[in-house]
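What follows is a set of structures to go through.
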Structure I
Amino acid sequence: MDRKRIYLSSPTMHGEEQEFIKEAFDTNWVAPLGPNVNAFEKEMAAYTGAGHASALSAGTAAIHLALRILGVGQGDYVFVPSLTFSATCNPIVYEKAVPVFIDSERDTWNMSPEALRNAFEKYPSPKAVIAVHLYGTCAKLDEIMEICAQHGVPLVEDAAESLGSTYKGKHTGTFGKIGIYSFNGNKIITTSGGGMLVSAEEEITKKATFLATQARDPARFYQHSQIGYNYRMSNITAGIGRGQLLHMEEHKALKRKIYRQYQEAFGDIPEIVMNPLNPDGDDNCWLSCMTIAEGTLTPQGEKITPDMIMDALEKENAESRPIWKPLHLQPVFAQYELITAKAGSASVAEDIFDRGLCLPSDIKNTPEDMELIIKTVRGCFGRQ
């Protein structure tokens, strides 16, 4: 096909990134430490209001270190949403702990506070709770934090998808004891690959940096009293992040514009419902998603499915993808339990997965790109 590729969410560079990278090369700071790393940590802490930050090689690494710092170990329970990317859960298993999957609620698609309460009734002493802000939409933080506080269990915020999203004026990632961000290539800003661990407690971020640099003891020789990791961010990639952060609010505004455009374009099709935004939040709309009402048919009587719409978009060389497959349905996590809001009730996460898809949400989409995407989706419903 000659038509250009329309991406789901690809990096958008501005030029300042190259200036920071050039500075690193010119000064020979080509290492997993250096001025860009230090500055990026300070700039991220200032932007989010987190207090302190540790720049790491990936968001997954940040979650892993968060669990290590909280003392999660073999046999410990960790409550985690089912409707999320596997990287949220993988570090739990790294530490030989036991994930307990929490179902979603429909208002935000995030962790259900009712299901979380049920999980505490069954497993009263988990080591940690991980909350996710799915696709940039803030979770019900007031309720989740209250439940965690009642039980004295620390909250880790997986804000990998929600950098720039705020809840009641405060940045996601700064509500829990530890927050994490991701700078993967498809995120709202990128370092090509990278992550950040943040906390109001400086001792936590210092511990994260220590563990991320192979846990080398402060001795003249190489001495290690505990297991560490090679998780530190490169001074080169940190330079990319510094340049990207300068445009964070611009990226967020464009993501929100894309969401509103889809919302308006499909407003006359009641069978299409966009992913919800939190009324108490200012969500970054990282990916715009939609669900299809159950039993919706084409004018020819064929059932409309997410696959049908994704196939139609692919024919136009436009990238889309399914909603995250719930973790309790993943073969690698099949042995672990799902807790729902009501015992024996159907999973909300499964329903969202079955009926949903992520639409092209690239901030470089042109008006012509958006027109083509909207026309293609509307055509699946027999609309002009």
Structure II
Amino acid sequence: MNIVFLKTTASYGHLFNATNKKTQLLAKGLTACGDRVTIHNGIEGIIGITEEERYDEAGTGNVISYPHRKIRILEPIANYNKLRRDLKSIYVPGEKNLIILLSPYYHIYLEYQLIARTLGYKIAVISHEWLPTLNHPTILHRALRKIYSKLFGYGVDAILPISDYIIEKVSHFDKPILKTPVLGEFPPIDSIGNHSSGFVYCGSIDYERAFMTLVDAYEIYVSKNKDPYPLTLVLSGRQDRIAETRLKISKQNHGKINIVSGISYTELYNLYKAAVALLLPLDPENIQDRARFSQKIAEYVATGTPMITNPVGEICNYFSDRKSAIINQFSPEGFAESMEWIATHTDEGIRIGREGWNIGNREFNYLTFGERLHSFLESI
């Protein structure tokens, strides 16, 4: 097959983020099945580049990006003909040609659909998040996302939702569905870490309620232990807000809390490997947490380090408490209890981490899922 990932990314090749990583792994899985793959960053353009980029990424496929000009609203108009030209040149007569699509803004999404249909492409739309659950500061953007969520399943050939919550939301479109979970790479577990990074959380500075719940939990844990493991918060986002958070936590004297940002994926992976447990707070009162499926889950379990999390969303579809993860209530007390337990049961933690790896390798390995996705796309 000839497959184009269109706007399933956010500045692919220039930013490291969850949506780019997942697109890369989907592309690698399909490439391993013999499919021809292109990743196209879309008609909005990428800030910071001054000319078109076209290159081949080994094992993934071709990558195409347009530059972003100063007037954002004009980009979809200015680049429309470029995209049509590119998709026409990529199209291979006699093969199944398919676009895997994502765009949260319905007017741009319709442009993509129009070009794809007039050129003869099949369309599968991917759904990582249920957009009405996301906060956005402007009324216009919230309205466009609401319209998109009500209408995006019409005029496509298949839908690739990430969770049962989204599957229920899109069932009325009556289209073929393949649940498309988080994905990761699962090398064999070669060694056990030394626990030097202690408890580790990785996430955006925007999820302050989540990581401050962990900070409060850590304070309880520290109060009951003379020699506690440290807490490492790996935060991404605006550096001024990260600096404010670092100052706030240091003034509260919560114990051995380290805040890091701007590290490479290799450094992050090493932190994961050296953790006693990896923390994933999911709030049952937060609709976004119930609807989504964090890419961090695949990254966490791929290291063989045990995960502490909450029974929210997709978690209980895959993991069991004290068997393949440590699952407790979303509260400072719940996380503190789990921290205390894993700190005093490190041998059981090793067993839990290995079982988490086994589940991840079976359910989230990009190679095995790539085969399922290849077969599904061939059938539509």
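Which structure, out of I, II, was relative contact order in percent (Cα under 8 Å, 6 or more apart) derived from, given a value of 16?
Values: I: 24; II: 16.
Only structure II yields this read-out.
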* Structure fact -> Highest-scoring structure on distance in nm of label points 7 Å out along Cα→Cβ at positions 80 and 200 (candidates I, II) is II
* Asked: For structures I, II, which has the highest computed value of distance in nm of label points 7 Å out along Cα→Cβ at positions 240 and 288?
  -> I
* Asked: Here FRET efficiency 1/(1 + (r/R0)^6) of positions 24 and 120 (r between Cβ atoms, R0 = 41 Å, to 0.05) has been calculated and equals 0.95, so which of I, II was it run on?
  -> II
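If you work out FRET efficiency 1/(1 + (r/R0)^6) of positions 224 and 328 (r between Cβ atoms, R0 = 41 Å, to 0.05) for I, II, which one comes out largest?
Details: I: 0.65; II: 1.00.
Comparing I, II, the top value of FRET efficiency 1/(1 + (r/R0)^6) of positions 224 and 328 (r between Cβ atoms, R0 = 41 Å, to 0.05) belongs to II.
Can you say which of I, II returns 0.95 when FRET efficiency 1/(1 + (r/R0)^6) of positions 96 and 216 (r between Cβ atoms, R0 = 41 Å, to 0.05) is computed?
Working: I: 0.95; II: 0.20.
It traces back to I.
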* To do: Work out the source of -10500 here, i.e. which of I, II gives that when helix-only ellipticity at 222 nm (-39500 (n - 2.57) for each DSSP H run of 4 or more, over all residues; to 500) is computed.
  => I
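Taken together, the values in this text are just the output of simple stated rules run on the coordinates, not laboratory data. Bear in mind that the values here come from a model prediction, so they are computed numbers and not experimental data. Cβ atoms are built from the backbone, for glycine too; each structure is taken alone.
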